[in-house]
Structure I
Amino acid sequence: MTASVVICVYTEDRWSDILAAVDSVRAQSYPAVETLLVVDHNPALLERLAREYKEAAGIRVLANAGPRGLSAGRNTGIAASDADIIAFLDDDAVAERDWLRHFVAGYADPKVMAVGGRTEPVWASGRRPVWFPEEFDWVVGCTYKGLPPGRVKVRNVLGGNASFRRTAFDVAGGFATGIGRDGDKRPLGCEETELCIRLSRARPDAVLLIDDRSVIHHRVPAGREQFAYFRTRTYAEGLSKALVARSVGADKGLESERAYTSRVLPAGVARGVRDFVLGRPGGAGRAGAIVAGVATAAGGYVLGSLRARRGGSGFSGFRVAEIDRSGEGEAEAAA
């Protein structure tokens, strides 16, 4: 099976990270037929990358052909690819050598429509902040404590380390715009959750997997190690979940979250309290962060639900993209 890799980029501040991400794809034990670098409305970065990879075989630099944001950038990559499998890698992450090989192996079953992997944090400070609970590693785009190990069925994969069978987009459409990161200061998300739920509805027999052997290492900048970012991101997640629930229904939209909040998080609080009693560093902070994270996410969800019902700002532009593979509107950078 053929596989291509889409890396969406938006800022020259991550130049060295982008190059490292591309290098990790080029070093895969299962070679990608091409790597697609999709630049989000940044002409200077588009031109710079086009020059950098002018002579590089199998690397194409494209401009996001849709509105600003990660969803439209991914859709641009999907439309430009002809591979059987399309994998997505964050622009500030590097993939281990067998990352793509394990993805492709999952598609031996024709019912498998998506395979995700395990994302490990690389902390800017060199170590995890003692107060930062592993149960909330999704805040920094990483695999969190509570996900089952091995190759397991899931409701949704996580977009920064994921792959889809091409036909999944023919059935369900692309990533929805108006949700997720779009240049707004709020760190929104959940676009891959909405897509996966929509895919499962369109194909009830579809199987979605996470294989924890498909590993990437995701850089966490210093600013995201701070509690202020933790609070902002959990609040934004509540806003995003409200939009997903309005789109696909609360039963499916919050199915995994109910188990997470009823089992995983209470256990995390208990461990933090135990560590505090035993005099271990950060126990009280981790327990407090879990409680604060739940509270801010719940607050975001309530406000987001009210805005969604009223069609308020930030919630009226939600739209499912149809993937246009005609080539029209594809803005490929001239090398």
Structure II
Amino acid sequence: MSQPVAPRALTIADVAARAGVSLSTVSRVMNGNATVDPELAAKVRAAAASLNYSASPLARGLVLGKTQTVAVVVPDLANPTFIGALRGLSLAAAQNDYHVLIADSSENVADERLLAMEARRRCDAIVLVAPRMPLDVLAELIPRLAPVVVINRDLPASPAPIVAADYRAGLIELLEAHLSLGHRHLVFITGVAESASNANRLSAIEDVRASHPDVVVDIVAGGVDFESGYAVADRVLETGATAALAYNDLVAMGLLSALHEKGVRVPDDVSVAGFDDIPFARYTTPPLTTASVPVAELGAHAWARMWDLLNHRAPGHNVFLRPRVELRGSVRRLAAPPAA
């Protein structure tokens, strides 16, 4: 028996023949060239639709010199905060027929520069989330990555658009919320020392100390994950603070787990708060007080500026989104708020 013959793949030649136009006309229409006569373009599209033809993304990319892809470099995909920002960016990019390639540096700062350069070679542009990359390295790298948008770094005179959460203002509000509940001795569990976001939080603590001389805020070195919070529980308790504020929600959740194992009641014995408001935060026991960062909005704003750059337009202004304090069951009132 003879083998069945596979149907021939449609090409732009078939569309050209159906529409009665040249191959170059079909190519220009399929690639979105606005110079084609509107009636002729409509004729080509009708012919393509009647043949159920769609242009190959690979072929289109070769013609236009574009991949229709942007890369996003993140430090840790295990952190739900980065996932939220990626989701916001990806949904916005999809509206413009762009895809997102993710590169995870796995918290290895030494590899971030090379990873960003390699990712950029494969894409039309890059979104850089590098909170721990040294400033001098970042300043040298940005012009080489262009077009580039930077998330969560405030870079003076940066040629790249900046989209960030205002971590300093967010922690000040979270600290002030604790003071309004009567807490005067607090402890802060830091992130990693190299992090710009951690530096912003420490700056917030200095501001609160300066404006409230009666308030004590101890500092305990921590990290960015569950294990970091779990490991410092004894040091947190040794401070005697009535409330512990963690660098992020993951650290706070690790602390909650360790305190539970030690028989320490939250918030009766000590209050605990995080930062970011990741999806799990409201479902801990007790529900975690935190500063909510609008991460999906960060991603959407980043894409809006990237879309401007890809279309050779001046990008929108830099954006710094203010987190919102979410008071939940992990923090309790100690006394009536002090008189103003």
Structure III
Amino acid sequence: MNIQNMSDAALSAAADQNRSAREWLPILAKYRDPIAARSVFELAVTVLPILAIWAVAIWLLQYSYMAAFALGAFNGLFLVRLFCIQHDCGHASFFSNRKLSDWVGRCLGVLTLTPYHVWRRQHAIHHSAAGNLDLRGIGDVTTLTVDEYLARSAFGRLMYRIYRSPLTLFLIGPAYIFLVQNRIPYGLMKSGASFWVSAMGTNLALFAGVAALVYFGGWAPLLLVVLPTWIVAASTGVWLFYVQHQFEDTHWRKADEWQLHEAALEGSSHYVLPKPLQWMSANIGIHHVHHLYSRIPFYRLTEVIKDHPILAESQRMTIGESIACARLHLWDESQKKLLSFRRAHALYLTA
């Protein structure tokens, strides 16, 4: 019996090895059904700690500003997890009932500073065009090809270098996006009233919450507790999104060569994190599987890579390896790799 089981496992592994990206779809479909009780549990163990930590941090303000600030900043990790749950709601993968998922997502969007309807549309565009060089611009990190960069003026190159600097990408940019840009339906301002309703409704609820906090507690809870939570969550979230797609052997192609499922599997990383960080990020590091089949609830992604080891090894990246991704800036169409500015200059600007 054991020999037969080993044989079956070997055959299954061999079949997995030879599957194309598209051929994975019926396999992954088996994991798509959410478990209502599990979803409620995951929501509760994320929202309740966020509120509790904020409450304790605000209480600590009377004794130590630094302790309150540190606790507020730590809470940013729980807020990242909450955003990932909102993300699942946007994919209709958190509850079987789409309306319930949408309303949960709308409510969470107030805490994450993200108008749900606007984000859901932008994220759908990201999934439908990730890795397509002819459809860049919405829901992605701006990435130029080597040729596009070299064709720019000196000032244009400088602006792109500033944009791609770690300070801009992972600190200034995230704070701007979540605190300022998200207050309007950026990128969808002429796409219909529903996006304005989403943005303004989120803003109204957010303003009411902030006003109540300041009225009853003063400015200290907002500036020293809640704001650090938002800043840490924004920077962490953008870093996660960055390394999920901006790695050396990622997948970018012109539209006539681009294929949705190949781009999903090959253009998204498997970011291997320590268990506590994997929990805090709601398995979002298993991003290649998510992009290939976005209807799988985050808590079932681990089942997929456990059952199919070939996927566990695909596009695998550790934290140490991910640091180098911050030094990659330009897509080289000839080599089909992301290059650093230094490498691109060495290859194409030296005689």
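Read the figures in this text as sums done on the coordinates, not as results from a lab. Just so we're clear, the structure is a prediction, and the values are computed from it rather than from any experiment. Cβ atoms are built from the backbone, for glycine too; each structure is taken alone.
Structures I, II, III were shown, and Rg and Dmax of the Cα atoms in Å at 21.5, 70 was computed from III. With respect to distance in nm of label points 7 Å out along Cα→Cβ at positions 19 and 43, the largest value across structures I, II, III is given by III.
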